[in-house]
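Structures incoming, each one as structure tokens.
Read-outs: derived from the displayed coordinates by stated rules, not from any lab. The structure presented is a predicted model; accordingly, all values stated were derived computationally and were not measured. Cβ atoms are built from the backbone, for glycine too; each structure is taken alone.
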Structure P
């Protein structure tokens, strides 16, 4: 128990036979349940977990016969945490590179009623991740964080690929996990989906841990960016439809849609004019077409930037309003009322 709340630890693991042991051996005592989700490992990960589970009754092995993705492994853990009545689920990797001793930083905002989903941010620790994270991964992390800010409408998040998180029972119950992204890139999808439901998301500092010779990031350069960018785009459209149309209409959705339509149309028209000029000598290309192309590009960019400004302003207003709201801590009495 942590501050009278029942806590689950979800550990997705795939081929972690060497590092899952120190991970489990260093789980703090305040975790009531520890779910290790073996996502189709081909090594001895499951055997090691069973050995440790025989010594620690909190540990339970959950298995996927085939690899379903780290996102699905976490969802499997969430579902069991809900069935077993846990109030908060913390997620960490099975690679012994997340500081479980800092878990209270993640849980306190949820217990105090300040947030519903809390994630680690390695860049909030001065002189930490900026100094030790490889430059290519730093650039990729920054680009993904910027895209996720816009897609989620939550401009307070960064280091979005960090998988050290905590989530409230209410948020776990409310999100449609069947439609969530199951593979790598899940952190961005989870942030966008949770934010679109109106739940509060908060970054907290956590120290970065990089073990020599071990995998340091799930970001694998250009191929990773190409794979997850369409997913972020789809999640962005989902957020616009549900948060800005169904739940509470906001005119920024019109600006976004107009910009998304006009900007690429202008770019494609410009590309056509350039190819026409190079290959056909500019046959049929007139000044009016060039002007129209420029208007489409400029107008589309202005619509998108205006929508982003309105979106950020709306986020700031929501956060200011939440700061004025009285806190509603999670208490045992409130949990019992909820279950009834």
Structure Q
């Protein structure tokens, strides 16, 4: 399976989960609020912070009720330069969803190492081709999409000469219901397309992203806010810094717990194995030269002697020396 590299960070199988704090539009049009989102994301250990760069005209008709909202959330290029610089200084990978050629060009000017495509643009094939020709990795959300639509989108991107793609499974409801989440689609996307696959999660709480990592998600993107009570549209379905920090902690714990899949005792189990398993010991005193029978033996802890599976090899053999009752049998005592 292909891996994708973003600013020196490899993403894919056998790599740590790439965790994106989706700040989105939770800056509410205020650059200082955006900066605080960046600071908090760095403090809690996110790998990247993602915003949404757009012009209202790219997204909605002026007759649409959304046009005014999007207009209020626009930030100028100078503000994005400030935010990108702050992220760089704090060690965060900084990027944004683009929604048209203008915002994609600005993302390119800002030096973003990856393009993000929101679920709503999955079928905007001309835009996907435009992004692909910029020769940067693309993270493609697939909410509301079918396998056929994902395949069509990838064919356009690949046809433009770009094969650096990460897919995100997504349910485009805010919030999404657990019963609709269908986490097994992550494995389906991996098997079908052989690219890194993650989850852009819109459920409430931290359980679903952690479960996704256990099922093999390579990326987790989760909405991030300073305060769920702020007035913008996405705050209520976002995680606070403390919640996001707990999610990261849980994800890293799951990564450790997954291990390498080889079924062997861990180093920490070896002492417990000796204490918990059983050995063959003498039930009574056994004199040297005696023929050992079953009534002379019992199987109890600890497991430091001959394992019980060999009892049939001991019965009928001679004792090479005296064996005291309760003594653990060893092979040098058996003739």
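helix-only ellipticity at 222 nm (-39500 (n - 2.57) for each DSSP H run of 4 or more, over all residues; to 500) computed as -10000: which structure among P, Q?
Details: P: -16500; Q: -10000.
That value comes from structure Q.
For which of P, Q does Cα extents along the principal axes in Å, calculated from the coordinates, equal 79, 47, 40?
Working: P: 79, 47, 40; Q: 101, 42, 37.
Among P, Q, the structure yielding 79, 47, 40 for Cα extents along the principal axes in Å is P.
Computing FRET efficiency 1/(1 + (r/R0)^6) of positions 24 and 272 (r between Cβ atoms, R0 = 41 Å, to 0.05) gives 0.10 for which of P, Q? Before the final figure, lay out each step's value.
On the way: P: 0.10; Q: 0.30.
Working through the options, I get structure P.
Taking distance in nm of label points 7 Å out along Cα→Cβ at positions 184 and 304 from the coordinates of each of P, Q, which one would give 4.9? Intermediate results must be reported in sequence, preceding the final value.
Values: P: 2.6; Q: 4.9.
Among P, Q, the structure yielding 4.9 for distance in nm of label points 7 Å out along Cα→Cβ at positions 184 and 304 is Q.
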Assuming 23.2 is mean count of other Cβ atoms within 10 Å over residues 72-79 as calculated from a single structure, say which of P, Q it is. P
Once mean count of other Cβ atoms within 10 Å over residues 40-47 is calculated for all of P, Q, which comes out largest? Q
On distance in nm of label points 7 Å out along Cα→Cβ at positions 120 and 320, which of the structures labelled P, Q is highest? Q
